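Below, each structure is written out as structure tokens.
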Structure I
Amino acid sequence: MEFVDLSVDGAVALVRLDRPPVNALSNQMAGELETAFTECRDQAIRSVVVTGQPHFAAGADIKGFKQTFDSGSRERTAWALAEAIEVLEGLAKPTIAAVHGYALGGGCELSLGCDFRYMATDAKIGQPEILLGIIPGAGGTQRLQRLIGFQRAKELVFTGRQVGAEEALEFGYADKIAPPEELLDLALADAADWATKPTVALGAAKRALAEGRGRPLDEAMRIEQEAFQESFATDDAVEGVTAFVEKREPGFKGS
């Protein structure tokens, strides 16, 4: 892959965006992200960190939009980033976005596909598409409101303003903030800890939470029961219960 690097240390995968200077997101880069996230489905990988430095991703490659207009077309083909984020969001294991610098537009949307978002204290996020006369197209109007609330998401999408780490932590976008030089180490350490947990159960919980959200309670309960049965049938469930009875720490294998 030209613009995305995937490395694995133990059971933790690190997906690093690498398209200097600001990791502008092209369709090629989005396709490479989808490839990397698909490889992260490997059961040996039990947690994933997504990052980019010095900027997570400062948005879409606007030159590509201009080329579309210059060709005489005003129809945009499917934004490949949306497909990559769907793969990321669907990973049945914990995922963390380590956000340095700017995470704007598609960069912010990419971070929303993760379970947790850690921000550097000098980082900024936002959905500035409206300033170009367009709107977010890879989840910015949908995942953002589910995370931070309808009215606040509306304000950010309507204004296109950038938000710093402290405010992002306050309204629920960021789960943790840290100095820039400490951020990636923090995310990797937490990912390594997640990788010692019962991975199948975490994936089942992740699916139950996501699929049950907004559904009538009876439908949501059926989803939960199916996910519970999946977790109950695992080797990790046997290990967890046995360790509890034997008064020792469990040694989960992720199976």
Structure II
Amino acid sequence: MTTLGQTLSDSATITRRNLIKVKRVPDLLVFATLSPIMFVLLFRYVFGGAIQVPGDVSYAEFLLPGIFAQTVVFGSTITGYSIAEDLQKGLIDRFRSLPMSRSAVLIGRTVADAGSNSISIAVMALTGLVVGWRIHSSVPEAIGGFLILLLFAFAISWLMALVGLLVRTPEVVNNASFIVIFPLTFVANTFVPLETFSPVLRTFAEWNPVSAVAKSARDLFGNTPAAIPVPEVWSLQNPVLYSLIWVVVILAVFVPLSVRAYRRTASR
């Protein structure tokens, strides 16, 4: 039986190992940041002229919080991919032989990926400033917006950890993840106002947690146009609370499931 102190110490060691890996393989971070930059430039300058946002907020200010939300969700797939890769290469078997906490491998992986997501958000924020995005709220509110994004990404990382443990092949993890993530990130208010959606898609988008995360970021960054009507659904009237509820539910479900799947996998 491992103590809480040992679990935290082992988790910190695994987190450090994963971050060092990023440092030694910079291609991982380069491509993780190039993708969101391309999305920002593509939507801002190619589609931005065709997408109308009500109110006096530019499309850049409407777009960036949505890009943030999409990017952190996509970035969370690295967790599942990396765990499947470690399983495939036999690294998990090496961890089994060490006197360490079983859950530390998953905690270290998800925390390290949260760090990678933080770097991606920082790069995107700088890109956003170049293309016209601005924060109009206070410093605490802006920090709150970034924290909501990172908390949601951390929760999704645990879901992806379970996928990586069950699938166990990096290529299949990527395919399985994108099947779920593409509808979640595009059938939402990430790129266009919900008023442009058909009734069925709009209902899905209104209760989509990604929509709530993007709406939370817009509100906390001061990027919500005053002319946009107040949402009629509770999820978007209280986006921060709704986002936090999803974070708690996802963690409550997938942390124990992931730890159990890891113990079962490691005991084979």
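Coordinate-derived values only; no laboratory data. Being a predicted model, the structure only gives us computed values, none of them experimental. Cβ atoms are built from the backbone, for glycine too; each structure is taken alone.
Annotations for the structure displayed:
- Ranking I, II by FRET efficiency 1/(1 + (r/R0)^6) of positions 9 and 41 (r between Cβ atoms, R0 = 25 Å, to 0.05), the structure that comes out highest: I
- Comparison of I, II by relative contact order in percent (Cα under 8 Å, 6 or more apart) - largest value held by: II
- At a computed -25500 (helix-only ellipticity at 222 nm (-39500 (n - 2.57) for each DSSP H run of 4 or more, over all residues; to 500)), which of I, II: II
- Entry that produces 83 once volume of the Cα convex hull per residue in Å³, for residues 89-160 alone is calculated, selected from I, II: I
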